[in-house]
1. The value 3.8 for distance in nm of label points 7 Å out along Cα→Cβ at positions 53 and 197 was derived from one model only; which of I, II is it?
2. One of I, II was used to calculate helix-only ellipticity at 222 nm (-39500 (n - 2.57) for each DSSP H run of 4 or more, over all residues; to 500), giving -500; which?
3. Where is mean count of other Cβ atoms within 10 Å over residues 125-132 largest, in which of I, II?
4. Of the structures labelled I, II, one was used to calculate semi-axes √(5λ) of the Cα gyration tensor in Å, giving 28, 26, 22. Name it.
5. When distance in nm of label points 7 Å out along Cα→Cβ at positions 37 and 141 is compared over structures I, II, which one is greatest?
6. Computing relative contact order in percent (Cα under 8 Å, 6 or more apart) for each of I, II, which one ends up highest?
7. If distance in nm of label points 7 Å out along Cα→Cβ at positions 173 and 301 is calculated from each of I, II, which structure is the one that comes out at 2.7?
8. Any idea which of I, II comes out highest on distance in nm of label points 7 Å out along Cα→Cβ at positions 237 and 317?
Structure I
Amino acid sequence: MLAFLLFLLAFGLVLLGYPVAFTLGGVSILLGLCVFEHEFFYLLVLRIFGIMNNYVLISVPLFVYMGLMLEKSGIAERLLETMALLFGRVRGGLAISVVVVGGLLAASTGVVGATVITMGLISLPTMLKRGYSPTLAVGTICASGTLGQIIPPSVVLVLLGSVLSVSVGDLFAGAFIPGVGLVGLYILYIVIFSWIYPKYSPAMPVEEIKTFMGKGFYGRVFKAFFLPLLLILAVLGSISLGIASPTESAAVGALGATLLTLFERKLSFSAFQQVMRQTTHITTMVFTILVGATAFSLVFRGLGGDDYMVKMIENANLSPAMFIFLVMVIMFFAGFFIDFIEIIFIIVPVVLPTFIAMKIDLLWLGVVMAVNLQTSFLTPPFGFALFYLKGVAPPEITTKHLYQGAIPFIIIQLIWLTLMIFFPDVITWLPKAIKN
């Protein structure tokens, strides 16, 4: 029971707004000292040393750097403008272009904040000027920006791979089809919305499209798509072909993003300094939380919390399906209040021993959890994608617009999550095919 007191105390303090890393570590060590001798915490030193030597986790700062550097290159802006004109003849074409570009940026950056802000600055004013529904516009931008959490390379998948002890390369392969499927469902929703409400999702003026289709059309399209696709192929291609590990491919991506920014003549000392500062800030936050979560996990297991949970589930006669459903519901509602990193390091280690005892496929579980965690960026009141967009949106965009716009896409994600649970081959087929 002390183990569950630790869990509830840490979770409650996080909800009250205390810093996650120091709450997890501090509460765990204080309670641990009351129960164990101080020699018990020699194990904590060994575990922290193990984190620092974890080769897979080196990819976290590299992927973050890659996304932030690519934001400075200006490639995203050109890609959005080109895609919008390519889909311009279709009702809802601007919204469809935002989804497609969101998927492409997800496969080349994986940083939600950078993607949402970039698309918000470029697409949102244009969509509103064209007469798009504010709720459709903001919902599409926020949802498309969160695709970086499921489409590889994804920091969420790297962290889940570390906690679940699953190959990050396999998680990347398993998440590819679910990520592309989510893009398809977003587009399907926009098409249906445009068919029902054509007034709120108009096509672009014919004159603009004719001007775009004029002299140099193919050159502009090639330039807009070639560089980001080259980076995607360099990162994901090197993993799928077995040329590089996920960590090595992250280094390839970081170097590639720097070279692309240099090629676009956007690489300055000031820009480089900003990227390095932001990368250091984000990476420090992630690893400090990870150290705190390691202390939490050590004390929780030392108190017998994992064994007690397994016995409790066995005595309750919960089937694996019911336990998965219970954990997914808890993670979904936790996403209303706390960040995905906190959910990964607080909830997942607690339930992991039970999943192992039930012989659940951890690769499949990792991708399902990643899709579930993606909703935390959209769920009110603390959806980070909503905050990012609100910061750059015009004054006429209210918080109500953001919440209403996000709801249909949250429902789409939950439908897709349910389908993935009932049809696990959506996740497991590609990793098996690559190995064969």
Structure II
Amino acid sequence: MILALAFSLSIATGRGGDPAAEWGSWRGPLGTGEAPLADPPIRWSETQNLRWKTALDGEGHSSPVVWGERVFLTAAVAVGEELEPRPSRMEGAHDNTPVTRRRQFVVRAFERATGKAVWTRAVGEGIPTDTAHESAGFASASPVTDGEHLFASFGSAGLYALDLSGEVSWAIDLGDMQIKHSHGEGAGPALFADTLVVNWDHEGDSFVVALDKCTGEERWRRARDEPTSWATPLVVAHADGALVIVPGSGRLRAYDLDDGTVVWSCGGLSENIVASPVAAAGLVVAGSSYARQGVLAVRLASARGDLTEGAEGLLWSRRRRAPYVPSPLLYRGVLYNLQHYQPLLCRTELASGEEAQVQRLELSNLYASPVAAAGRIYLTDLDGATLVLDHAPLAEAPSPLALNLLDDSFSASAAIVGRELFLRGDRWLYCLARD
């Protein structure tokens, strides 16, 4: 876990106590989906272990982040009069919701103890540049915080840095994204020490850019020959420094955080990249599933240059049972991933790539990524159900501990802090807590 702990400590330089106890980014303090110091509830409902629920206005599938006594969230709120519906700009658009209102792009802070709104900051307003898929919206990228700064990306509507009182420190416009099939934007920023990284893969000129977190000043930018993706980058530490891991339809690439040099790259993923990579124990794992499937595991110590089949740095790969929308979970040496976004859970030994089980779950489709704490796995579906499984040895299939139902629909991933689990639904923000 040395690599993962380096990730958590590098991001967590602000206030709030032990950084491993916070949830400053959408995949948690280790970047793997695990809350290593938490012990959230196993069972809940609208009446059991519900500390509070707060009504949400506006749309958004971004996940909550938690630091200290605050919960932070982004949303896009429809404002103004009805407009003539605007058609999608990109070819092949389907299942999209037309834009008929302006949107106010807001960042919000809530009291962790009560769910009471502390502040709401409208950082921008305008007509979205394009439509979005009916399952998406205009606030899909999750924010990230280090306990002093809060960063929120609304894609074409701007990237914003705020302090934890809600004051905007800086804002930049990275351009107008042209998203495949007009399906909406979703990749969030990644934070490591004093550097913020943004990936900008679309149907135009794609790039990855590193920014100074305090000023927004550009440190480096690298062009990418990649089409649209929705995956948030991952920054990991290793013996020689830090790497920015960015999946792509053409190549999975690792950039040197200091200067943007490509350290290694590997083919084998599909088009329509959505799932973000995960890393632990000196390994990086990335997967995608669309027209074809692919999962890649790269050993950082030996990865250099072009990693093809048989290359030393490519530890293992497979061409089946790959994730699409939900990102994988790494927990105690085991890779958990959903097949596509279906309720089929695959468990794989991280070190060998050997698949242990494929288990059908009593859930509907899942967009939220799985999370873990206290020897338990939490999987939340679109219909408001969260299945809690025990983390069993690889020789045994995980056993269900509880199936919890709430009166909402969930696309955002859960955040886990202490004895609490936070879920952002279409209509409510929930805090579920152990007594």
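Values in this text are rule-based calculations from the coordinates and carry no lab data. These figures come from a predicted structure and were not determined experimentally. Cβ atoms are built from the backbone, for glycine too; each structure is taken alone.
1. Numbers: I: 5.7; II: 3.8.
Among I, II, the structure yielding 3.8 for distance in nm of label points 7 Å out along Cα→Cβ at positions 53 and 197 is II.
2. On the way: I: -25000; II: -500.
Source structure: II.
3. Working: I: 16.1; II: 19.0.
Of structures I, II, the maximum of mean count of other Cβ atoms within 10 Å over residues 125-132 occurs in II.
4. Values: I: 39, 24, 21; II: 28, 26, 22.
That value comes from structure II.
5. Details: I: 6.1; II: 2.9.
Once distance in nm of label points 7 Å out along Cα→Cβ at positions 37 and 141 is tallied for I, II, the winner is I.
6. On the way: I: 27; II: 16.
By relative contact order in percent (Cα under 8 Å, 6 or more apart), the leading structure of I, II is I.
7. I
8. On the way: I: 5.7; II: 3.1.
Structure I comes out on top.
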